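Have a look at these structures, which come just after this line.
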Structure P
């Protein structure tokens, strides 16, 4: 149970006193940048592990509601958003961070629907969907403005 709570808390980032979701997203961007240097596939594997592992951890820790300290979903969603990047650039990382946070915070469209679901599914799904939407927008931006992301 302790390991499940540690994973659910985003490896400790959920313990941040102010804006734990933003702190976790920033940590995900920094670690994701390192993973992108290794390989874009490394980010995909990390996103999959965070999504599946986060779901399992939240269920095992028997978390009720969506407490602010549960931020493994931010790692999953942020890494999914970063799947649209071929390599880490300042503009790309910043765009992935901002786009993901906008959809995560505003809960627009399907993100809001997922946020209203219960249990581990609801905790994880809204951020996964926010990450997918951010990745799609970022992918379009890269296609339209490739020089910005070189």
Structure Q
């Protein structure tokens, strides 16, 4: 029964990988379009601040997708999930949120509370990453350990 579940799990991961590749190709096309229009639109070869934020947000979105693809590939290769990659992915996602955060769209108190929450998240993720690196833990959950011998 466990072998059937493991095979189904592998099929699901393969389908996720294929769909993620399609999403990454679309995100790359979107990044190229945003970069092209930003560089050639109003002031050629000079980007305004909102254009720079849009380009960096699209770039980080592609980077997050690539890191997620790396996590799925690592699962296929080693049948385990790398904790270090997942924590780095979360840090990149928070960095993207900080870059895209626009203080003009919300009241000052809400913006402050959101920044405090992001600060707590970044501190926790950085501490977790430090502990993972210091302990030398790169592999999290390994399903090979659960198989009866």
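Taken together, the values in this text are just the output of simple stated rules run on the coordinates, not laboratory data. No experiment lies behind these values; they were computed from the predicted model shown. Cβ atoms are built from the backbone, for glycine too; each structure is taken alone.
Out of P, Q, which has the highest value for distance in nm of label points 7 Å out along Cα→Cβ at positions 48 and 80? Going through P, Q one by one, distance in nm of label points 7 Å out along Cα→Cβ at positions 48 and 80 peaks for structure Q.
The value 4.0 for distance in nm of label points 7 Å out along Cα→Cβ at positions 16 and 112 was derived from one model only; which of P, Q is it? Answer by label: Q. I have 27 for relative contact order in percent (Cα under 8 Å, 6 or more apart), calculated from one of the structures P, Q. Which structure is it? Going label by label, the one that fits is P. One of P, Q was used to compute Cα extents along the principal axes in Å, and the result was 46, 32, 27. Which label is that? Comparing all candidates, it corresponds to P. Taking distance in nm of label points 7 Å out along Cα→Cβ at positions 40 and 136 as the criterion, the highest value among P, Q goes to Q. With helix-only ellipticity at 222 nm (-39500 (n - 2.57) for each DSSP H run of 4 or more, over all residues; to 500) derived from the coordinates and found to be -28000, which of P, Q does the value describe? Computing helix-only ellipticity at 222 nm (-39500 (n - 2.57) for each DSSP H run of 4 or more, over all residues; to 500) on every structure in P, Q gives -28000 only for Q.
Say we calculate distance in nm of label points 7 Å out along Cα→Cβ at positions 8 and 64 for every structure; which of P, Q gives the highest result? Each step should come with its number before you reach the end.
On the way: P: 1.2; Q: 3.0.
Answer by largest value of distance in nm of label points 7 Å out along Cα→Cβ at positions 8 and 64: Q.
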